[in-house]
Structure P
Amino acid sequence: MVVPAVVLAAPASGSGKTTLSTGLMGALRAAGHRVAPFKVGPDYIDPSYHAVAADRVGRNLDPVLVGADTVAPLYKSGSAGCDIAIIEGVMGLFDGRIIPGDRAPIAAGSTAQVAEILGAPVILVVDGSGHGHTLAAVLQGLVGYASSVRVVGVILNRVGSERHEAVLRDACERAGMAVFGVVRRDPAMTLPSRHLGLVPAAEQVQQGIDAVAAMVEVARAELDLDAIVAAADSRVADVAPWNPRTALGDEFAAPTTRPRIAVAGGPAFTFSYAEHGELLAAAGAEIVTFDPLRDRLPDDAAGIVIGGGFPEVHAAELSANDPLRRDIRRAADRGVPIHAECAGLLYLGTELDGSPMSGVLSIHGHFGSRLTLGYRDAVAVTDSALFRVGERVTGHEFHRTGIQPMADAAVAPAWGWRDGAARTEGVVHGGVHASYLHVHPAAVPHAVGRFVAAAAEFAARPGDIAAVDGH
């Protein structure tokens with residue numbers, strides 16, 4: 001059975017997709033549905049709100065990061081046990097990866113591409129605040145741009161008055177578009193944001209829960225839930241659901257003992273893909289989560305994962321947890337495999353804007369005004385616990401920080417960019433692989449398996465585990 005889906009897209013960014021997608025997920029759940037939440041693209045933050053609303057982990061569908069052929073299997077895996085899926089789009093409907101000279105009507109990584117792959121209908125979230133009758137032409141253009149993408153209707157958002165609503169409904173009727181709901185302009189529905197977009201729900205705790213509850217109430221009151229459910233559909237080909245053990249491959253042999261992998265979590269490290277933990281477990285790891293703001297390194301840690309997040313926001317608290325910083329440094333000195341992405345890279349450095357970090361790597365981190373954002377094609381240029389020289393990946397960068405190696409830094413780069421420029425990025429040092437590049441684990445399951453194997457090898461060394469603990 002293929003679970004039916006609805007894709008919420010928009011003509012442009014900032015139309016209110018996250019608010020209405022989250023509200024719709026929660027409203028359908030409250031109505032008794034089992035909702036599978038998805039987000040198009042590499043975004044880590046929006047799925048944190050989806051998870052609160054749907055009471056189910058939010059997942060990403062990104063054809064650029066995982067390959068177009070993996071999208072449907074990931075969808076089938078993530079929607080298992082549900083009766084409907086809500087997929088929040090990214091940017092505008094046809095916006096995706098910019099490739100110079102590419103004239104394809106549907107851009108790689110766009111919401112339109114995911115809707116096409118899944119055969120799912122699209123409902124457009126339209127910011128009505130700047131629209132009148134011209135909306136009819138906009139809708140007709142979006143509907144006619146690519147026949148393989150089924151746009152079935154709209155949700156009118158930020159509508160100012162009854163007169164304004166009447167004008168917009170008339171425009172939708174002229175374009176032959178059904179209206180699935182009308183939401184009035186309400187400044188209270190604005191979610192808290194900062195330098196990289198929305199503040200993750202996991203950082204706000206009660207505020208995040210309250211914000212989602214408000215979205216759900218709006219969706220319950222203003223959206224035609226029955227019509228949306230009736231419109232849901234999926235025409236996914238007969239493909240098997242993604243399976244972490246199968247993804248690791250027949251050649252992968254799980255270790256005879258389960259190495260303990262310590263995974264950083266808490267408010268400072270909220271960026272992770274659900275498939276990462278699933279692959280670690282399938283590869284034979286025992287996963288233990290710790291919060292670097294207040295915890296010590298878990299006992300008997302034979303591998304450490306420090307993913308993305310906002311260390312620049314929590315730098316003082318991270319610095320104040322000196323016992324953990326010593327634990328991490330001692331673990332690195334002993335050769336514990338460490339996988340760090342973006343925030344993890346900064347945390348492994350010597351300091352971040354004057355706040356001492358763990359001191360594993362001889363780099364200084366700093367917050368800046370320039371946003372680094374986009375997909376990157378990279379090749380491994382140094383062997384590590386995850387990758388071998390020559391292995392190619394496509395990842396994503398998203399940060400306003402930078403690093404500066406210290407003069408005496410004896411480290412090797414992790415990646416070289418495959419764009420013709422002689423550039424390198426990241427650090428490989430001992431058992432550490434640290435980089436700004438976010439790589440989706442479903443695209444590189446072999447790297448996850450290799451990391452677990454390296455942790456198992458470390459755990460088997462006489463005396464090393466006890467030396468790492470030290471507390």
Structure Q
Amino acid sequence: MTTAHPWMANSVPAIKDAMLHETGAPSIEALFEQIPDAHRTKHAFALPPALRSEPELRRHMLSLLAKNRSCEELLSFLGAGIWQHHVPAICDEIAGRSEFLTSVWGTPMSDHGRNQAWFEFCSQLGELVACDYVGLPVYSWGCAAGNAIRMASRINGRRTVLVPEWMDPERLAVIRQYCEPEAMPSRIAVVTVAMRDGLLDLADLRAKLDADTTAVYFENPSFLGLIETQGAEIARLAHAAGAFVITGVDPISLGVLAPPPDYGADLVVGTTQTLGAHMSAGGGAGGFIASRDEERFAREYPTLNISITTTSNPGEHGFALSLSHQSSYGMREEGKDWTGNSVYLTAISNAAYMTLMGPDGFAELGELILARSHDAARKLDAIPGLSVRWTGGFFREFVVTFADRTVAQVNAALLERGILGGKDLSVDIPELGQSALYAVTEIHSPQDIDRLADALGEILR
């Protein structure tokens with residue numbers, strides 16, 4: 001190929017030769033010689049020809065995107081990790097400003113208010129979760145939980161973590177990955193605790209707590225939306241065994257629920273996607289880690305942390321990164337785990353959202369979500385052919401069990417009516433039978449709930 005690929009300027013032979021000369025490699029093949037031959041593909045890929053103009057590329061991308069059906073055109077009751085909440089227009093407006101968009105990462109000289117905005121994000125989230133210390137966000141809730149478990153293990157030197165048997169399978173997979181497989185030097189064994197009536201089984205928890213338990217991890221609300229009313233007792237049992245308590249929480253629920261430290265949590269983790277961030281398919285959704293402001297915790301954070309201090313000018317304050325040497329940015333592979341910046345810009349949206357809401361806004365929103373979701377559960381529970389498994393004590397999400405239809409059949413029929421049904425639980429939690437997890441948020445109007453109930457009534461008739 002003698003001309004540049006339309007989207008790869010470094011693809012012409014002369015530039016390739018110049019780069020090889022600089023590296024000292026005799027050929028491009030030599031750069032990959034450490035990859036075993038058995039692991040290398042021998043056949044050619046049937047790739048379409050390169051699109052050589054921007055109009056062609058745009059048309060091609062639009063044709064691919066047209067195959068999707070989004071929640072803008074479908075009525076969605078999906079949740080289970082990514083939720084459809086209202087994103088005020090001002091969140092996108094502020095995050096899109098050049099002061100943040102072009103300096104979300106870079107040198108201190110490129111900071112045009114970024115550090116202050118990040119400090120506000122940490123401060124506001126700290127107020128919400130009742131913690132004094134909050135790091136910059138990580139990729140997701142699962143990453144935050146995995147990091148927190150490793151933090152606990154580094155502090156107390158123990159190598160087993162107890163987690164709920166019923167939890168988001170994707171989040172559990174991420175936790176297992178962070179805890180590493182057997183034979184790895186820093187492996188942490190992940191042991192599940194049984195569930196009883198949708199809540200953690202305290203008898204099983206007592207039986208599995210031992211001198212090697214680094215932490216007990218549980219979520220409130222749980223993956224199934226249930227409010228864990230045993231939080232204080234779980235914390236008491238864990239602390240009596242010398243283990244830390246790590247609680248996963250969606251901060252949008254804290255306008256109506258007590259923050260985890262109130263019932264004994266040492267570390268708090270969760271999502272930031274519900275705080276003014278759009279739903280996405282892939283990529284970072286945003287997760288946070290928070291704790292008490294104690295040096296033993298601060299020294300184990302893998303994240304970047306923001307500090308505030310006075311300057312030589314009276315009344316002036318400065319914002320800067322602190323403890324950055326212990327992160328993967330400072331110590332590389334020797335850092336306190338790896339952290340990345342794909343959601344740092346989202347933190348600006350999160351800060352704008354929390355500023356708009358304030359304490360009264362979160363309380364009003366939480367009450368609205370409780371009212372709408374419980375109203376939906378009551379209406380659905382009255383439909384012959386299905387039942388709501390736990391009719392009270394949940395926030396936003398509830399489990400619907402079908403008597404003589406599979407969830408797949410019901411969801412296919414709902415989709416024909418322009419509705420996305422609940423998350424199918426039949427594979428991940430077979431003990432619940434043909435059950436689905438439905439999510440109802442502030443974006444669902446009473447008319448939307450009636451439409452769902454009418455559709456399910458028709459399908460199950």
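Quick notes on this structure:
- Source structure (of P, Q) for mean count of other Cβ atoms within 10 Å over residues 35-42, computed value 26.5: P
- Read-out mean count of other Cβ atoms within 10 Å over residues 131-138, computed value 15.5, structure in P, Q: P
- Computed 1.2 for distance in nm of label points 7 Å out along Cα→Cβ at positions 171 and 395 - originating structure among P, Q: Q
- Looking across P, Q, the calculation of distance in nm of label points 7 Å out along Cα→Cβ at positions 227 and 347 that yields 3.2 traces back to Q.
- Among P, Q, structure where P(r) over Cα pairs in 20 Å bins from 0, in percent as derived comes to 24, 54, 21, 1: P
- Taking relative contact order in percent (Cα under 8 Å, 6 or more apart) as the criterion, the top structure among P, Q is Q, with the largest value.
Any read-out appearing in this document is the output of simple, stated calculations on the displayed coordinates, not a laboratory observation. Values in this document were obtained by computation on a predicted structure and should not be read as measured data. Cβ atoms are built from the backbone, for glycine too; each structure is taken alone.
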